[in-house]
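Below: a set of structures, written as structure tokens.
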Structure P
């Protein structure tokens with residue numbers, strides 16, 4: 001049964017990781033010192049009231065997306081074969 005459920009578990013793991021990695025509201029409520037901010041909070045603080053540093057915001061966004069992309073690239077081999085081997089004709 002586990003081989004049949006593995007793609008669903010891998011997909012769930014990816015979604016849980018993305019949800020916890022990009023969590024914004026809870027760290028915003030709990031953390032009060034900027035040196036402990038998570039990456040999404042740090043990127044949000046780059047946007048000032050009257051100015052935006054677009055280069056820094058873009059760099060922070062790329063850095064924040066990189067771990068999610070690496071995780072997906074590592075576990076995609078568990079997701080793709082089940083679509084091929086499911087027996088459903090398209």
Structure Q
């Protein structure tokens with residue numbers, strides 16, 4: 001679980017996940033463009049590729065090759081371990 005926290009600690013990686021949630025199945029080129037337009041993050045393709053590799057390593061991103069293109073999808077299943085460890089109480093009001 002510590003690796004998930006390290007992966008999520010980086011603001012660029014969180015922005016990548018935000019963009020993959022908005023539109024899944026993106027190429028590296030598309031992710032770079034969306035980061036620049038929506039978040040003002042002008043990282044190189046190599047840097048974004050490294051961020052995607054970290055996210056894929058912890059299971060938050062899955063990839064699929066389609067011909068010469070590699071597409072990226074968000075996978076929230078690793079986050080279930082966080083929610084099960086610290087469940088969100090329902091119906092309790094703050095005092």
Structure R
């Protein structure tokens with residue numbers, strides 16, 4: 001299994017627009033072969049800060065995710081609402 005965290009901050013005042021744009025991406029991603037979990041989390045102390053925590057069966061499933069039509073169509077719109085690109089980290093379980 002591969003666990004991915006993608007941390008990012010939204011531009012001020014775009015939260016509703018971001019959630020509206022992200023909803024179809026989240027829904028489609030959760031249906032992908034190899035996606036075990038895909039959840040958007042909001043920071044309790046900083047409401048413009050988020051983390052997507054994802055679990056994928058393997059690297060091949062994660063790599064295929066980035067080639068899907070929904071990622072290619074929606075990711076640029078989401079990136080335009082962020083202060084900077086997400087900080088993405090990949091993990092593997094060890095214990």
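Computed from the coordinates by the stated procedures, all read-outs in this text should not be read as laboratory data. Remember, it's a predicted structure, so these values are computed and weren't measured experimentally. Cβ atoms are built from the backbone, for glycine too; each structure is taken alone.
Structures P, Q, R were compared on relative contact order in percent (Cα under 8 Å, 6 or more apart), and the highest value belongs to R.
When distance in nm of label points 7 Å out along Cα→Cβ at positions 42 and 58 is computed for each of P, Q, R, which one produces 2.8?
Answer for the origin of the read-out: Q.
When helix-only ellipticity at 222 nm (-39500 (n - 2.57) for each DSSP H run of 4 or more, over all residues; to 500) is computed for each of P, Q, R, the one that comes out at -23500 is P.
Computing Rg/Rh (Cα atoms, Kirkwood Rh) across structures P, Q, R gives 1.16 for structure P.
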